[in-house]
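Pasting the structures in now, so scroll down.
Just so it is clear, none of the values below were taken in a lab; they were calculated from the coordinates. Predicted model, so just to flag it, every value in this text is computed and none were measured. Cβ atoms are built from the backbone, for glycine too; each structure is taken alone.
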Structure 1
Amino acid sequence: MTVQRQIIVSLLKLSKQGAFQKKLLSKDARVPKGIANGTLEKLCQDGICHQKKGIVEATPAQRIKAAVHAIQLGADFERVCNFLEWKEFESLAAEGFKANDYSVKSNFHFTYLGKRWEIDLVASSRPLVICVDCKHWHHGWSKAAIVKTVELQIKRTNALADAFPSVCEKIGLETWKNALFVPTVLSLTQGPFKFHNRVPVVPILKLQNFLNELPANTHLLTRFFIKTTSERQKMTKYLH
């Protein structure tokens, strides 16, 4: 398992810029050529990559599959994420929510008060609607950047809550009688603080813990509560 994990991580590293020569894999993973080639063949059979005439390639979808597999084998989460592009990081985050039985809409667009809004991930599991801004930040991100990001995410989440009557079907929540919208920022690494304005700033490595603890701690967070009255299609909103 350790050798396979090393090879998958090297695959992610080498394929970040596109196709690469197969012979580079054993060198980067520091494993014998025969073992590297055998493992690569198995990865191709599993749909994690493909090779032709000594050239190895991996599509974005395959790279996400490789990243998830590497993490399942015990690879360092942060190291794996370092080899992902921003969109790939976003996709990996979506997989984390789906693994916890959330329905996920990626790059969700909607219009409210004549303005077009976009939220990276809208993850829903009754009654929670987690509105996520994915930030593929590395070390050195500033407090000012976090503050700005959080404030913008509060505005996006508030707008989505207000627009809920017109977008609930698009999100797949048309049967919900109420919903609790929670603005959240998901980052690659731990920042200088965990919260700003009661909005969580969650490193992706701690996403599982965050989701486990969220239902019992929503009262501590900035959130928007929407209650629907189906007979009249009226809605009331409470900001906590």
Structure 2
Amino acid sequence: MKRALIIFSLFTIFCTAGMAQTPNTLSKKEVRQGWKLLFDGSTTKGWHTYLRDTVGSKWTVQNGAIVFDPSKPRNGGGDIVTNEAYENYELNLEWKISKGGNSGIIFDIQEDPKFRATYLTGPEMQVLDNIDADDNKKQNHLAGCLYDMSGDATVSKPKPVGEWNKVRLIQNKGHLTFYLNGVKTFDGQIGSEEWNKLVENSKFKDKAFSNFAKVAKGKIALQEHPGSSQWRNIKIKAL
């Protein structure tokens, strides 16, 4: 009986592993639902460095993930952005960060030479090693938070360094909802009274950010920042 139980347990484990979806692919159900891959698992097709035509050398594809390597020459850096702009959508992806690492998912970016950086126009969902990153002093700078605006340790529940974290970022007619590993980290409306109060209490109130979050449509970026970051299963569905 004991031997049969062991065999059954092993069979269950192998079947479950076999049923797990291959990273960077869409199931038949997802295709029917309208999901599209923003990363094919082997190239950076569909992306470019902000205000450039190609992807910088600090960004490579390794083992089915887009990897940012800060050790490579400085001129190969910069945030990478989608070639296309998006308005009403759900974005899903997975990320993991190096020890002490910092990055972000920036969206609604207006790519224009008059804006030297992605964050001048786009809000950010923070990506961070909450324990060892330098930028862990403010509660709304923790992983999964609406950067410098909303969130704290009660909703920021990233996996340990080296493990994959799952993101759902939903924008529908300017209404934003963030999830990190299944925990809702933000829910609010761009341009509402509550939103404007968040802006007023953040660094984005400064004159340099006069075009911040003015349009609920734009490109999506993966941010260059201290430490190495990895990204996979990047997919989007129009709403």
Supply the structure label, taken from 1, 2, corresponding to distance in nm of label points 7 Å out along Cα→Cβ at positions 132 and 188 with the calculated value 1.7. 1
When 1, 2 are compared on distance in nm of label points 7 Å out along Cα→Cβ at positions 76 and 228, the highest value belongs to 1
Output the label of whichever structure in 1, 2 has the greatest value of mean count of other Cβ atoms within 10 Å over residues 60-67. 1
For which of the structures 1, 2 does the calculation of helix-only ellipticity at 222 nm (-39500 (n - 2.57) for each DSSP H run of 4 or more, over all residues; to 500) return -13500? 1
Structure from which 31, 21, 19 was derived, semi-axes √(5λ) of the Cα gyration tensor in Å, options 1, 2: 2
FRET efficiency 1/(1 + (r/R0)^6) of positions 28 and 172 (r between Cβ atoms, R0 = 41 Å, to 0.05) - structure with the largest value, from 1, 2: 2
Origin of the derived value 16.2 (mean count of other Cβ atoms within 10 Å over residues 52-59; candidates 1, 2): 2
Read-out relative contact order in percent (Cα under 8 Å, 6 or more apart), computed value 28, structure in 1, 2: 2
